[in-house]
Structure 1
Amino acid sequence: MRYGFTLGALLMLLASTGRAEQIVSAWFQEPVERYGHFALGRPHEYARVLARTDAGRLVALALPDDEVFEDLTPRLVRLTADAPAELLAIVSARGSGARLVLVGLRGDALEIVAQSAAIGTPHRWLNPVGVADLDGDGEAEIAAVTTPHIGGVLRVFRRDGEQLVEVAALGGFSNHVYRSPELELSRPTRTEGRTQLLVPDTQRTSVRVIALEGDQLIETYRCQLDAPITEPSELQACENRMTGAR
């Protein structure tokens with residue numbers, strides 16, 4: 001009863017200040033076997049996501065029986081400075097493979113508020129690179145490598161209402177080792193006044209530095225590696241070399 005009073009008072013305070021309730025943390029629950037791809041190894045296919053708000057509420061989204069979160073942890077993101085916090089996650093469907101989804105708070109529950117087209121084939125996966133403003137317009141793009149295990153394509157998406165629309169793509173990338181839980185072998189970086197993407201090539205023996213220019217992805221630099229990349233720290237070494245070379 002005391003908790004209910006405190007929560008109610010906080011919700012009233014948020015409403016009186018005109019500030020919407022926000023997601024502050026989230027995690028996946030209910031590992032399942034119903035899809036059975038396990039690109040990240042077991043147990044990383046989940047039936048639902050649970051989030052906590054700044055009002056102390058717990059809210060959930062359960063997927064239908066033919067879908068799973070084939071992912072490690074939800075990513076808390078904002079596409080603009082004043083946008084509500086949302087969750088970026090990977091959903092895989094039995095009939096169409098993986099897609100990107102944004103999950104937002106809607107009333108008393110979580111909902112998928114925007115999503116990309118699915119890859120189109122079961123047991124085909126994608127790994128996000130990151131969320132960053134790649135063209136300097138104040139709104140972040142979402143970058144991901146689709147099918148990183150069998151000839152990956154770097155794709156950049158922008159939100160358009162309920163859709164994550166692909167705006168540029170470039171082949172020749174891999175930012176994940178099949179069955180590994182390491183998802184951070186690529187990331188955005190800010191150098192020389194603009195944000196670019198650090199993404200390993202298909203063999204992961206070099207890191208390609210990629211910029212978005214108009215509707216094209218352009219390689220601006222490349223770091224050769226002595227062996228295939230296995231740790232996120234190797235991206236920092238590449239960034240240091242890139243900065244020193246200019």
Structure 2
Amino acid sequence: MEGPHLLEALLDAQLLPHEVYYQPELLQRTSRGKLLRERLAPLLGQEQCIAVNERVIEALGDVQTSQGVVSVLSLAAFTASQVRARRPKRERHILLILDDIADPGNMGTMLRIALAVDVDAVLLTAHCVDCYSPKVVRSAAGAHIALPIETDVSWPTIAEKIEPRYRVLAAETAGARLYYEQDLTLPFALIIGNEAHGLSAQAHTLASQTITIPLSNNVESLNAAMAAGIILYEAVRQTRMKLKQSTYEE
């Protein structure tokens with residue numbers, strides 16, 4: 001995990017990296033970097049907190065301009081069961097299912113949105129891009145730390161997870177119903193399909209109904225992450241309005 005922001009998020013979640021490689025001059029350029037270095041010192045020993053030169057930090061990282069620090073952790077720390085164990089316990093009524101998403105930027109952005117909306121979990125079908133690839137991790141901006149993500153989930157397993165609690169809504173350009181006409185305060189699973197090919201046959205079979213976002217001026221479709229954000233935040237809006245109305249009536 002690359003950069004000061006992700007390292008701060010790890011430390012806030014009390015997830016200590018196995019190793020942290022940092023470039024002293026790059027990290028010391030900002031007050032935030034200085035504070036992070038001071039915070040690291042008592043947590044990690046000298047063998048785990050390793051100072052390197054600029055050439056090494058650039059080779060370790062994936063971005064064009066290094067932010068001066070790279071953290072190394074085991075993937076075991078990010079399994080869905082581990083994340084759930086450290087997540088605040090409360091009722092959550094949304095599942096996000098990503099169906100063969102190919103673009104790392106889209107994947108990372110949707111994970112970030114899912115965390116912001118507080119979905120219960122994200123299920124990834126078998127042919128999705130690797131959710132732990134560097135670009136996905138950067139785009140997700142720390143979502144991996146607090147969001148349960150299940151990878152390579154088969155459609156029969158997805159069906160088991162959603163029944164009987166969730167109705168399944170699949171986002172499609174030519175969907176039969178508008179997304180904001182649905183009652184999104186009730187438990188639902190939202191399927192977002194592949195950027196180029198849309199929903200798979202399995203997604204169509206599983207879906208209770210397809211929903212769409214209205215488009216004007218001959219715009220054919222929206223970016224997958226944008227569509228997910230619009231629909232999920234409509235669920236947030238409806239839920240808050242319902243809570244507000246309930247409080248007012250009391």
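Values quoted throughout were computed directly from the atomic coordinates according to the rules given, and no laboratory measurement underlies them. Just so we're clear, the structure is a prediction, and the values are computed from it rather than from any experiment.
Look at volume of the Cα convex hull per residue in Å³ for each of 1, 2: the largest one is in 2. One of 1, 2 was used to compute helix-only ellipticity at 222 nm (-39500 (n - 2.57) for each DSSP H run of 4 or more, over all residues; to 500), and the result was -11500. Which label is that? This figure was derived from 2. Can you spot which of 1, 2 the value 12.7 was calculated from, given it is Kirkwood radius over Cα pairs in Å, for residues 134-173 alone? That value comes from structure 2. Comparing relative contact order in percent (Cα under 8 Å, 6 or more apart) across structures 1, 2, the highest value is found for 2.
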